[in-house]
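Please find the structures below.
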Structure 1
Amino acid sequence: MKILVTPTSFGPTSQVAPKDKLLEFADEVVYNPQSRPLTEEELIPLLEGCDGYIAGLDFITEKVLESAQKLRVISRYGIGCDRVDLDAANRHGIKVTNTPGANSDAVADLTLGFMLSLARAIPMLDQSTKQGEWKRRTGIELGGKTLGILGFGMVGKQTARRAVAFGMEVIAHDPYMDEDYAKNLGVIPKTMDQVISESDFICLHLPLMETTKNIINNDSINKMRPGAFVINTARGGLIDEVALYNALENGHLGGAALDVYEKEPPDASLPLYQLPNVLTTPHTAAHTAEASLNMATMAVDNLIEVLETGDCKYIVNR
């Protein structure tokens, strides 16, 4: 068995237990030679002769899958599969798996960190203080504010738990709403328009699909409360970045925090980078020691199970 491993936080010197399990199973393991997700052209030669592939945020296209003639399984290190051509995987008989829940706490933690940082302008105050200034800024408290969550899956639920502990009112929308969980936590199910129009903070925890692409756009932003904050730790394509920039620049929105972008990595000239009320991180929400270990363990287990039995609980392209 030959296996390709490309996630940037799962290399030859990291995640000892799952790595050892993989090395015991496989005859050969090939690792990502770059410190970033791989392109179509970079993946094709690396996948030659591979039976399995533990995939990071690489661009897994029809051309890639067509060239990988021995490949039987793509085990996503994470939950999102928007960079995998699932239709092509089906045509080529390749199973695709993911790791739901493995990084939920990590992503929820960063989401809450963004909320606190926006509410109290922590990064700005840090920078000005280190520059010898002594400029205080009046912030806002999270308690009593309304958090609107779009996408009430595992990450949305963990974000809600944290927000409730801060005394926030939490409202949420999901087409497959877990109403029992919401009721037990005190989360109020709402329509998407209600979440958008009634929230002080809006967090996105949605998959990127045709129905969710640019779900935050001029129309939805115009419905938001003046001074509202938008936080995206899910996928960049959920937000129309031009519309977001305009709303931040003209003062309609109070701020935004982005871990993900339409293009990754973004150009250094990205207009959103120029705004003082925008916080940015490099798609790092899932990068904690705990989440990386969880994802590596599940990804290895999924890959081995499919290669040994042809099936797995977490196949996403049945």
Structure 2
Amino acid sequence: MVLAAVRRICKAFLLQMIQVCSVATGRLPGTRRVVVYYAWPDFARKAKALAEALESHGIPTVVRSGTGFLARARVKFSPNLHIGFWNHFYPEYMPARYIFYNAEPLGLARWRDNEEWRFKMRGALQIWGYTRTDERYVANLGIPYHFVPFGYAPYYESVFKANTKHEVIAEDIDVLFVGLVTDRRRTVLDRIRETGVKLEVYTYERPLRGAELDRTIARARIVLSMFAVDDPATHVADFARLDHLLSNRRFVLHERLPEEAREAEFEQHVPSCSYDEIPERCVHFLQGHAERARLALVAYEWFKTRRRIADSVPADEVRALMQ
């Protein structure tokens, strides 16, 4: 107990010193740059792609991560405007001025009813989201909302090429699924296995990141995207999962969107099918390499020209918030 008390006192003293130093050096009054922040490692690529998009608008930007004490203290007392993916970040260390970039489906109770999540959103200058349906939820918080969908970024292509070392990698995985395996998803994955195709599944218990993830993606003939739960309110085009894939001409099979969430452009360019048809369509697309390559190119060209994240970022408002 004594040791814990000493730690609390030291931590409080260090926080005060960091704040005093910030004031003494004149760093608090004005913002000089944007800090794109992430804590959860799965958001590293999204943070770097967003930073690249902001830089393309002439906005000085850096990427920061880390949840250690000093990293948290720097965030808390920073004069800079933060745009963050705040998963797994301490609420009491949120910066003074920040944009909350929501990369979670607010239709899911896990996030919709999460009080810590609402606390972080309420303190934001703006909330950005990758689905239009989130705007209705955010309106109840009284915070300005911007639809900033995840999209194409040159960074995704460059990092993928670097991680695969520009090699032609043999596609020896028939179907790849990466993500949380819910009961709904497990049912389809079991049915795919029953067809005899080679299925690889990676979950949070068996994570893939960085170069290992990219090399595994390069080996896959089909990358599968399907909804986690049987709730149409959560069924949206999953660009949080697709942005890196479509930016690199990977063939994606996506579960069909419900009627209320239909997107004509998306369905025209990204192969999709009903939940029950997924195993059958996997077998169909595995039979034709040329067809997969053609459809992957169609999706890539559409994504690169029509869904660039740099075109979605409200750059003028970011500049205004920096003043």
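Between structures 1, 2, the calculation of distance in nm of label points 7 Å out along Cα→Cβ at positions 78 and 110 yields its largest number for 2. If helix-only ellipticity at 222 nm (-39500 (n - 2.57) for each DSSP H run of 4 or more, over all residues; to 500) is calculated from each of 1, 2, which structure is the one that comes out at -10500? Structure 1 accounts for this read-out.
Among 1, 2, considering only Rg/Rh (Cα atoms, Kirkwood Rh), for residues 166-309 alone, which has the greatest calculated value? Don't skip to the answer; put the middle values down first.
Details: 1: 1.03; 2: 0.93.
Biggest value here belongs to 1.
When mean projected area of the Cα convex hull in nm² is calculated, the result is 17.3; to which of the structures 1, 2 does this value belong?
Details: 1: 17.3; 2: 18.8.
Answer for the origin of the read-out: 1.
Every number in this text was worked out from the coordinates using simple rules, so none of it is lab data. All figures in this text were calculated on a predicted structure; none of them were measured in a lab. Cβ atoms are built from the backbone, for glycine too; each structure is taken alone.
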